[in-house]
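Alright, structures below, take your time with them.
Since every read-out is calculated from the coordinates, none of them should be taken as a lab result. Owing to the predicted nature of the structure, the values given are computational and were not obtained by experimental measurement. Cβ atoms are built from the backbone, for glycine too; each structure is taken alone.
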Structure 1
């Protein structure tokens, strides 16, 4: 593979990965024959590295504790969305004036968007962290599920749902 093509493939990888492995990987690519299969494998590998980074010498340390894992955006974002949904249920009737609306008002729509919007984030968190740190990930997922269940309980107890 020529140097220009090797550098282009190398640019697909995250900066930290390139900093750690870039020179030797570029040399490795230079010695390999170029081809569609090699390019497809490199693109797949780079995408995998973006989704699930390698942890190593100078790379980001893997969070080993519950508190470190709960600081990941995919862990705290659903909790924040649940808290916002609760605040919407508490403050929405006074802000929008739709406490006993016949049809769903803006409060209900905002609440539904916040609750439904958590699902892809929670699924991403589960996909990424359950393989790496199953014990801590299950704890974070249970906190996230509890926050959603609290929202459902509030809706039920308010007699809205």
Structure 2
């Protein structure tokens, strides 16, 4: 598996163990892979709702978590509401806005690979922005997402 450096590998291992279903679900695994990139990881890992909502850190939001009760006792329901501007568009967080355009495009990519999100991802624009290292990350992300799909004659090796 391709990692840009040792920190990326360690961050990935941490997230795969932390994020529910990342060991078995390629959508969560590819999300963990992209979020593990050191520049992204440093911006998202300390977000208060990250464990439950790994995309929330990209936005300014209001934590609307609350305590509830059932027959088993008291528990915390983690929730949030994304803050919006006057045009009802989400407001991006300072951590997200401080990323390079190439890393933002990797996050757009993972949104599409995670849940077929209809966002601003444009592959040709991304390929024109990414350096060699980011293109290797792109290939690895595709490989992770397609790991349960067998394609005869396709063998991708990233060095």
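Matching task: 1.6 is the computed value of distance in nm of label points 7 Å out along Cα→Cβ at positions 40 and 80. Pick the structure from 1, 2. Mind dumping the intermediate values first?
On the way: 1: 3.9; 2: 1.6.
Computed on structure 2.
Ranked by FRET efficiency 1/(1 + (r/R0)^6) of positions 24 and 112 (r between Cβ atoms, R0 = 41 Å, to 0.05), which of 1, 2 sits at the highest value?
Working: 1: 0.20; 2: 1.00.
Largest calculated value belongs to 2.
Supply the structure label, taken from 1, 2, corresponding to distance in nm of label points 7 Å out along Cα→Cβ at positions 128 and 144 with the calculated value 1.0.
Values: 1: 1.0; 2: 2.7.
Structure 1 accounts for this read-out.
So semi-axes √(5λ) of the Cα gyration tensor in Å, computed for just one structure, reads 46, 18, 12; which one of 1, 2 is that? Walk me through the numbers on the way to the answer.
Working: 1: 46, 18, 12; 2: 29, 20, 15.
The correct label is 1.
To test your reading of the models, identify which of 1, 2 gives 0.60 for FRET efficiency 1/(1 + (r/R0)^6) of positions 16 and 104 (r between Cβ atoms, R0 = 25 Å, to 0.05) when calculated. Write out the running numbers ahead of the final one.
Working: 1: 0.05; 2: 0.60.
Only structure 2 yields this read-out.
With distance in nm of label points 7 Å out along Cα→Cβ at positions 72 and 120 as the yardstick, tell me which of 1, 2 scores highest. Spell out each step's value before the answer.
Values: 1: 1.9; 2: 4.1.
Comparing 1, 2, the top value of distance in nm of label points 7 Å out along Cα→Cβ at positions 72 and 120 belongs to 2.
To which of 1, 2 does the computed value -25000 (helix-only ellipticity at 222 nm (-39500 (n - 2.57) for each DSSP H run of 4 or more, over all residues; to 500)) belong? Please list the in-between numbers first.
Working: 1: -25000; 2: -13000.
Answer by label: 1.
A value of 3.1 was computed for distance in nm of label points 7 Å out along Cα→Cβ at positions 88 and 136; which of 1, 2 is the source structure?
On the way: 1: 3.1; 2: 4.5.
This value belongs to structure 1.
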